[in-house]
Structure P
Amino acid sequence: MIWTARYADAPALARLRADPDSIGQFLVGTDLDEALLDAPANVHNVAIPFDLDDQWQAIHFLLTGAAEATADPLSIIVGRFEKIGRDQGFGPAWIIPAERILAADAALAELDDDTLRERYDPKAMVKANVYGARLLAEDGPGGLDFVMDDVERLRSFLAEGAARGLAALAMIN
């Protein structure tokens, strides 16, 4: 299972609501404007899809302390959002509103890497039945490094979306 998201402005969301069968193509990025593909290496390019691969729920747990959706502004990977379209195998896609992107960006900016490293507890993740936690626990310190790399990518993703006032469409596939 992979968590995938792509930023969407209001017109894109309107098109997706009107034609939910196009969600899969949108998230894969088959409609990319090649002129938008050049972005600095340290900035998430809003034109392309973003994914957190198999460790999506471990990152959510690291940020929120829970395997499921919470009221925490960092409950951005797993949350209570408007669902859109049909079940894609692990449920339908959902819309993360621009306000939630902004709130998550602000909350994550307040958490430094040392604090996040202190929160990392693969045994607690296994106990909470977090997807992929057993493999992270087996990896030892390498598991933490793997998760922290994706936290940094998530920081960039949220910061760029917040700066542009964008919503996102997300799903697990």
Structure Q
Amino acid sequence: MKFNAIIFLFAVSMGTICYGQEAVFGVKAGVNFSKFGKDVDLDGRTGLFIGGFADITLSNEQFHIQPEVLYSTEGSEDTEANFIRILGIGKYYPVEGLSLEAGPQFGIRVSAEDTVEDNTKSFDFGLSFGMGYEVEDIGLVFNARYNAGIANLGKDDLDTNMGTFQLGVGYKFY
């Protein structure tokens, strides 16, 4: 129930912010380098992500909001956890094409190995920050981002979170 309320508030706030603004939709995919942290001492895992986004220009051309929905394979070493990630990224363009990005991210684990299922919670929350570059003439976008898990994913006495570095490429449909 708590999760549904958070998603509802996120959707309403995005709708309020986006009303009357210019939106461009796109798709993106890339590679993840993720790792469970704190009490879990395992090497990282390389995975993939794929999804879509809406880039919404605010009143000033330098400020954008970019909600995203991604399917992401994450985990550590021999443990895999697959998430649907919902991000609310704020973007600032200090110069044309280059963006600085930050915002909240929510994760819903949709599948995982038994060890992960048994020892971790299925909801994740964190902050994302990074940078991107856009080639506007052809709609191509590149980004590098770190998703820092804030929520404790561990059950019982386990204290762990998820940290993920992403390299992505996308396309905007102008």
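List of remarks:
- Identity of the structure behind -4000 (criterion: helix-only ellipticity at 222 nm (-39500 (n - 2.57) for each DSSP H run of 4 or more, over all residues; to 500), calculated), options P, Q: Q
- Ranked by distance in nm of label points 7 Å out along Cα→Cβ at positions 138 and 154, structures P, Q are led by Q, which has the greatest value.
- Label whose coordinates, when relative contact order in percent (Cα under 8 Å, 6 or more apart) is calculated, return 35 (choices P, Q): P
- At a computed 1.00 (FRET efficiency 1/(1 + (r/R0)^6) of positions 58 and 74 (r between Cβ atoms, R0 = 25 Å, to 0.05)), which of P, Q: P
- Mean count of other Cβ atoms within 10 Å over residues 82-89 from the coordinates reads 20.9; which among P, Q: Q
Readers should treat all values here as calculations from the given coordinates under stated rules, not as data from a laboratory. Since this is a predicted model, take the numbers as computed values, not measurements. Cβ atoms are built from the backbone, for glycine too; each structure is taken alone.
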